[in-house]
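What follows is a set of structures for review.
Nothing in this text is a laboratory measurement; each read-out follows from the coordinates by a stated rule. Every value quoted in this text rests on a predicted model; they were computed, and no experiment measured them. Cβ atoms are built from the backbone, for glycine too; each structure is taken alone.
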Structure I
Amino acid sequence: MKIEIKNRFTGENIICGEYQSVKDCLEKNRRANLYEADLREADLREADLYGANLRGANLRGADLRRANLREANLSGADLRGANLYGADLSRANLGGVKSYSEQHGIFQEVIRQQSLKLFTEKEWACIGQICVHKICWNGIKKRWGNTAMRVFKKLSEAGFIEWEEKYKGIISKKGE
């Protein structure tokens, strides 16, 4: 089938050709510069995107389950609704990534990239619960309260503000 991967802003072709799927196209063009590529809703399950330049890419709704994104540049990428379950994000560049507040995999990798000394023992306990149990926002609020806010504030200082903003909205709701 003919696959065209375009720049999300200019509409210019980044990659164009005959491939079995978008996944096949990306794996065969591993060194392609996918800067600002429009990959929304792409089926990239188990794709090998090791070291891929996905800076500024539109990955909204993309299926990235179990994809290899080790050392990929995802800075500025839009991940709203992307499925990152089981994706390997080790050493990925996540600076400026967008729409990540619901992404546990992003949370885990951002935490992994921070200094071990950044968090207190109680904050590490909170982080561990979030990572292992994937607690929903209201569960975090009930169980961890201000401890979670301290974690999210520290992550904001590291450039990841969405969790703090989301949590502020949750804790400001009355009666919950």
Structure II
Amino acid sequence: MNEKVVIGFSRPKNKIFPLFSWLVRLFQGGTKYSHVYVKWHSSYTNRDIIYEASGTSVRFVGGRLFNERVHITDEFDIEITKETKRKIVQFCVDNAGIPYGCKQILGIALVKLFKLKRNPFRDGKESQVCAEAVGYILREKLGFDIQKDLDTADVKDIYNLVMNINN
């Protein structure tokens, strides 16, 4: 085990009132974060690479630009093998460009408000939100036992999972 990925949590730095972030944090019970991402270091480029669902799609962002735009609240290192890192990067490349799940976010809010069992706007992997994108990596590539339906998972669910792993 000589590689690592980082599971990180953040919120935007922008000076304009970040309504979406505020709403996400409110629905999560007042968390200090509204976003989750995966980060790793590329020895080839000597740069940090962030994989996230944000804006209009699932995408990659360079570390410098990412750090300029967000306030990182927590990061957790997960030690992995080179082969596992390769599989994670392959998964991310294969899924980059998937649309952001705008309707899914609304569905997650409805699940919380009305205590629904399923997201009425679930669509599997056709679109993704940040918690879902990271959840797939944790479950499918890192082998974590995630029982929750990822179409209903929010950032706090992923945070609690990672906290339990690191304790």
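For the reader, a short list of remarks on this structure follows.
- Distance in nm of label points 7 Å out along Cα→Cβ at positions 45 and 133 derived as 3.0 - corresponding label from I, II: I
- Among I, II, structure where distance in nm of label points 7 Å out along Cα→Cβ at positions 85 and 109 as derived comes to 1.8: I
- Comparison of I, II - label where distance in nm of label points 7 Å out along Cα→Cβ at positions 29 and 101 is highest: I
- Of structures I, II, the largest value of relative contact order in percent (Cα under 8 Å, 6 or more apart) belongs to II.
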